[in-house]
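Engineer: Structures for review follow.
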Structure P
Amino acid sequence: MAGLSLKHIYKVYPGRTTAKKHPVKTIINKIKKKEEQKPAVEKRSGNFVAVKDFNMEIEDGEFIVFVGPSGCGKSTTIRMIAGLEDISSGELLIDGVLVNDVAPKDRDIAMVFQSYALYPHMTAQQNIEFALKLRKLPVEKKDKEGNPILAIDKKKIKELKEKIKAVEYDLEDAEDGEDAEYKQILTARKAALENDLKYYSETPVQAYSYKHMSKADIAAKVQWAAKILGIEELLDNKPAEMSGGQRQRIALGRAMVRGPKVFLLDEPLSNLDAKLRASMRLEIVKLHKELKTTFIYVTHDQVEAMTMGTRIVVMKLGVVQQIDTPTNLYDFPDNKFVAGFIGTPQMNFFDVSIKKYGTKLKITFANGQTVGYDLAKLRGIKEEYLDGESHEVTLGVRGEHIKVESTKVAGCIDSTLVVKEVLGNTTQLFIKLTEDGPDYIICVSERTGYESGDKIYITLKEQNIHLFDKETELSIMNREYGNN
């Protein structure tokens, strides 16, 4: 079990120079039989920043979920934690120990992949115990008097020299101007590696010998994991004889037996059907409570994130948008992206203008209707938006926080029903405020007799209204209710 600290983590993939010849000019030159061809046109793709300035403290035993759309950097981050990707800049600490240059096998981390990655010719038991059979445990070397033996770590020195060469290569390849920030990151990275190289070249460290685990210890580990996961009867089966959920349990068991400090799970349920995903979510949460160790889980499914995580990291384009508990993300999103990404169905967004008028906030919608909301019942709004002038903002409200009125009442908004979806326990109504405007969704628990084209009167629950700046898309409200 361990806590993690990620400080100013960057992952930059350097651009590469590619030579391309113009096909028409090449043909003309061949026809003219010119001896000297024109030089190829060199083009360079820019550096790609996959993760930018990631900062987070993860407590021992937490269940952290990274969530976001494809390409947001969540899998890259978890791969940097595992050591499968080099960290371009920043510090990664596990239990207070810097592990930037520690090999993946030495980080005491177990990873479960989306594709299970089971050996098809091995039984479940052989798959689970395979890594344990290969694994060697370090044993401190001691002299005859029992004192620790110290020596220069030549293996570590070799690894550091290889890493320095790789950074030097990227530095040579990086151009000035647009690559200035990347070159600065690389220069700092090289300096840190050179400091480590100097230390290990001059300082003797504890020497170790390595021994395999005994067969009895391996068998006990496998039986322990199989009992927790409920797969004891599957140990003699091969992967082809198992369902997707059973294979995923085998993959989890293989990670468990290592007794890692941290579990990393990279979209492990993506290949399962909807019903099995729901049951496996429950199994993984139970496993976390049983093992009481740190879990870091990557998914693009916000339902998984909301139901599993003690805290959720929402990412977009390599940048952390918000880190918070599931309920806080749902109730108090920091920006429009988080508000729209968390919650099913997605939050409704209205382009409106707001203006303070006495103790009311007048909100004008796209169909021209103006509704006054009691400022005392709204969450606190930034003062610059309550100066008595009109401000263009985005109003967000979830479908379950919109009420359908049977008749036209004070404060209601006129709308037209476009589509009705009956889901059994709930009904979803898709409405429009204007004929050419966007669709909005209302969630009601009861069945309704409305049909497409019907006029519907709606009211918004004041305490559940969100307001976002039109340009920055940041929330302009705090978490306390009431305005002066």
Structure Q
Amino acid sequence: MQVDVAVLGGGNAALCGAINAALAGCSVLLLESAPKPYRGGNSRHTRNFRCMHQAPIAPLTDSYLEDEYFDDLIKVTKGNTDETLARKAIRESEACLPWMQQQGIRFQPSLSGTLSLSRTNAFFLGGGKALVNALYRRAEALGVEVRYDTEVTHVDMQGERVTEVVFTDERGAEQRVQPKAVIAASGGFQGDTDWLERAWGPGAQNFLIRGTKYNRGVVLRDLLDQGAQSVGDPTQCHAVAIDGRAPKFDGGIASRLDCVPFSVVLNKQGERFYDEGEDVWPKRYAIWGRLVAAQPDQVGFVIIDSRSLELFMPSLYPPLVSDTLAGLIDQMGLPAEPSLASISTFNAACANDLSGFKPMELDGLSTRGLEPAKTNWARPIVEPPFYGYTLRPGVTFTYLGLKVDETSRVQMQNGPAENLWAAGEIMAGSILGQGYLAGFGMTIGTVFGRQAGQEAGAYVRG
């Protein structure tokens, strides 16, 4: 079987690549490992993408310029990023929004409320599932051939050139295709919990995988074994603290808990371990997966009082509730004495004057003489009833990936690949060395997916 461009993966980055390659006049084959109802990788769980813009536009307010965007990224990555690639993603995000609209993606009006994203993030009307469906409709209208339940098992590299892609079809039969160009957009390895354990240790088996279970890193491992340069750290990932009752795989964004800034968070020993109010939630929610992962048994416990219940996005599962703190702590299985002592100490460290409390912004309402401090939204937990959630690390995607240049071309040990490009989570570790910025994964996938499709198309036609 021959084709101009083979796209390995079926999420946003893969679809952007397939569409642009098809627009360049190429025949395109897209290989998606998931069955059709689960197509789209992690993109079907997304809600938004982070977009630079010079002035107010339909789904966004005010402006969000390159330097502020880059500063936001540096804060969460602590400088662990490739600035050239990061700035490319930021600058080109501005052109992505109208391009996405041209492909049939619709956006809802700018979002207001506790997430503080009306200026920075454009939200998809209908969420990630609607995004994925729109892109598949567009790809198929352009003649892209899509195969589901199709597992790529080997990408045959001869030197710096891909000569063949081997895959199993929906019946389990081995198939081979000889493409002129290949776009690898098959995500990270979070679906392989044994690989996670090798990177993190035995505690990784306690992680929940809120991303797709179909991203098992098969293409990533195969290309690394054949001399593709790696980037990123296998222990770094986009990991969020999610409801401990979420399913092992594919819980998605609905399993996330947004109550941490208004809470006290304890570990299994009844101790606080980090500043719950360090920053607005879109800039800090992604560090909490790693924080919980470092606690005994990889578990944390959130406690709020009745004043905070309506201040965050509703949870998928109802919280535990009790009229007394002692009753709630008992329900949560926490040790009573140290847990009550931690909350009592926290309450005593809160200010007497709470008039400056502002849930929508950094309010500077902090504790005094407490370690760790709570630096914003520090109100005592005193108003019954009291509510509690269990937290577990929820891994969305891993950051170990393929090194690429500005054109999305994969870098091999002996130089750039001739006909292999990568986009999305499989190369995101170049930019996200650690931490995460809300909506930025979609930005990376869209920018570099479009680039990969354009470059692959030019290579084939040229």
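Engineer: State the single structure among P, Q that was used to calculate log10 I(q)/I(0) by the Debye sum over Cα atoms at q = 0.09, 0.10 Å⁻¹, giving -0.59, -0.71.
Structural biologist: Label of the source structure: Q.
Engineer: For which of the structures P, Q does the calculation of mean count of other Cβ atoms within 10 Å over residues 189-196 return 21.4?
Structural biologist: Q
Engineer: When you work out distance in nm of label points 7 Å out along Cα→Cβ at positions 53 and 413 for each of the structures P, Q, which one comes out largest?
Structural biologist: Q
Engineer: Right, next: With FRET efficiency 1/(1 + (r/R0)^6) of positions 5 and 445 (r between Cβ atoms, R0 = 25 Å, to 0.05) coming out at 0.90, pick the structure among P, Q it was computed from.
Structural biologist: Only one of P, Q returns 0.90 for FRET efficiency 1/(1 + (r/R0)^6) of positions 5 and 445 (r between Cβ atoms, R0 = 25 Å, to 0.05), namely Q.
Engineer: Going by relative contact order in percent (Cα under 8 Å, 6 or more apart), which of structures P, Q comes out largest?
Structural biologist: Largest calculated value belongs to Q.
Engineer: Given 1.0 as the derived value for distance in nm of label points 7 Å out along Cα→Cβ at positions 221 and 293, which of the supplied structures P, Q does it correspond to?
Structural biologist: Comparing all candidates, it corresponds to P.
Engineer: Where is FRET efficiency 1/(1 + (r/R0)^6) of positions 253 and 357 (r between Cβ atoms, R0 = 25 Å, to 0.05) largest, in which of P, Q?
Structural biologist: Once FRET efficiency 1/(1 + (r/R0)^6) of positions 253 and 357 (r between Cβ atoms, R0 = 25 Å, to 0.05) is tallied for P, Q, the winner is Q.
Engineer: State the single structure among P, Q that was used to calculate distance in nm of label points 7 Å out along Cα→Cβ at positions 109 and 429, giving 5.0.
Structural biologist: Structure P accounts for this read-out.
None of the figures in this text is laboratory data; all of them are computed from the coordinates on show. Here the structure is a predicted model, which is why all the values come from computation and not from measurement. Cβ atoms are built from the backbone, for glycine too; each structure is taken alone.
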